[in-house]
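Visitor: So, here come the structures, one by one.
Where a number appears in this text, it was derived from the coordinates with a stated rule and is not lab data. The model shown is predicted, which means the values in this text are computed figures rather than measured ones. Cβ atoms are built from the backbone, for glycine too; each structure is taken alone.
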Structure 1
Amino acid sequence: MTPTLFYGVPQGCSLASIIALEWLGAPYALSRIEMLEHPWPAAFARINPQNLTPAYVTAEGQLLSESMAILLHLAAQKGHQLGYPQGSPEHDRLNQTLAYLATDFFAAFAPLWAAYEMATDPPRQEALRDWGRPQVAKGCAHLDRLLAEREWIDGGSKKTVADAYLAAVARWAEYHGVLRVEDYPHLAAHLAKLRADPAVVFADAIERQRPTTSSGGFQGHVALDDVVAQLPA
């Protein structure tokens, strides 16, 4: 079967996996999940019982969930095109960077996402934004310091899945309007470089349902039920 990524909108961190798949260039399909529509399709529990995106189905029908697991799976493909051999110092550095982005930096936005769902309670919403703002600023300052001396976020000589994840999550700072990324010049320059990348342009257009052309191996969108029907019994 064609490897298939289930991605969530709006603003899902699954954007990172779309970017990585485009960079990889191997054939893949996408299946869209509207995260704000409840309940989610019952069949999706067959893909991920936790009802979370991203989720990925390999060519062999193996089910993967969690961005970090999916991205590291992709990083090992095609001669470690988007990563490094297991056990190498470069692999350890990539793991460290990706782990920071997927835990501390991701978690900094949790109060802001909670506030996002509290439009009917402005005082509580603002309190959550006040709580989240310094956490996001701390994360951006850390990334800005790293990028002052690095071409790519993991410190290597090539783009990796960590850059894909950074592109997906760092955009939330401006989405929630809690700070100006321009105040972190090295981070801002890196994000501008990523936003100009054809894979990032493509992934953003996919999320927004705008016309776009793949520079990778995109085979089109597939229905959830069609993917489930192909899974091993």
Structure 2
Amino acid sequence: MTAGSRSSLLPPVKFARALAEAVEVIATLEEFFSALRRTRIVVRGPKPAAAIRDFGVPITLTIPEPNTWREIVKALDEHSQTVPLKQCRVAVQEHGEPSPELYAALRERGAEVVPVRVYRWELPEDLDPLKHAIREVAEKKINVVMFTSSVQLVHALRVAEDIQLRQQFIDGLKRLMVASIGPICSEKLRENGVRVDLEPSHPKMGYLVKEAAERSSATLQSQR
């Protein structure tokens, strides 16, 4: 593998499509797709895989559920002959925030990492609904909370701090059922002292809602 070789890690579908649209400013789509076809493509899950296939670009490796940075590194290690990393330039399309653990793991394996920020999670302009939800949790008026990304907790804690309810909010989360979309989100919750009562069988919104509804009654009963 030479320093000029390339790999790319691509996340969800709408951002892959947005990236393709942005490229039209500096090159034709066919030139872009031709470049992708000369690159080893690694995707996280079925949705980005479908988008890449729509472009007519072959996929080198698809990461299995729950599609975290750990699964990415494990899959790359298991397919090191197919996707060698040493002296390879790896572009990582970020999914709302950096992934320092992934970058470190890739660099440890000899890759040059090029993070590509397509979008970034920010707080909404209207914080009133979030403030209301934080107060409801702090005052024990909510039975179930579902987190679909770790950044949701980060933002909630930031706003809770601003309204001087951070500890009350965390204490409130400990008294209700907390459902988390997947391992990275659960890790962030536990780092902040919050117990995770449920991770769905698949890290998808539909499974999260369905399984939380099915288990909420028994979970809440056991906490009394």
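Visitor: Which structure, out of 1, 2, was semi-axes √(5λ) of the Cα gyration tensor in Å, for residues 62-189 alone calculated from, if the result is 30, 18, 10?
Guide: The value was obtained from structure 1.
Visitor: Can I ask one more? Once mean count of other Cβ atoms within 10 Å over residues 38-45 is calculated for every structure in 1, 2, which label goes with the largest value? Mind dumping the intermediate values first?
Guide: Values: 1: 12.8; 2: 20.4.
Once mean count of other Cβ atoms within 10 Å over residues 38-45 is tallied for 1, 2, the winner is 2.
Visitor: Here is a further query. Identify the structure, out of 1, 2, from whose coordinates relative contact order in percent (Cα under 8 Å, 6 or more apart) was calculated to give 29. Working shown, then result.
Guide: On the way: 1: 29; 2: 16.
Label of the source structure: 1.
Visitor: Could you tell me which structure in 1, 2 was used to calculate mean count of other Cβ atoms within 10 Å over residues 22-29 as 19.4? Please list the in-between numbers first.
Guide: Values: 1: 19.4; 2: 10.8.
That value comes from structure 1.
Visitor: For which of the structures 1, 2 does the calculation of FRET efficiency 1/(1 + (r/R0)^6) of positions 70 and 166 (r between Cβ atoms, R0 = 30 Å, to 0.05) return 1.00?
Guide: Details: 1: 1.00; 2: 0.55.
Traced to structure 1.
Visitor: Moving on. Going by Rg/Rh (Cα atoms, Kirkwood Rh), which of structures 1, 2 comes out largest? Numbers along the way, then the final one.
Guide: Numbers: 1: 0.96; 2: 1.04.
Of structures 1, 2, the maximum of Rg/Rh (Cα atoms, Kirkwood Rh) occurs in 2.
Visitor: If you don't mind, there's one more thing I want to ask. Can you rank 1, 2 by mean count of other Cβ atoms within 10 Å over residues 54-61 and just name the one with the largest value? Please report the intermediate quantities before stating the final value.
Guide: Details: 1: 18.4; 2: 15.0.
Ranking 1, 2 on mean count of other Cβ atoms within 10 Å over residues 54-61, first place is 1.
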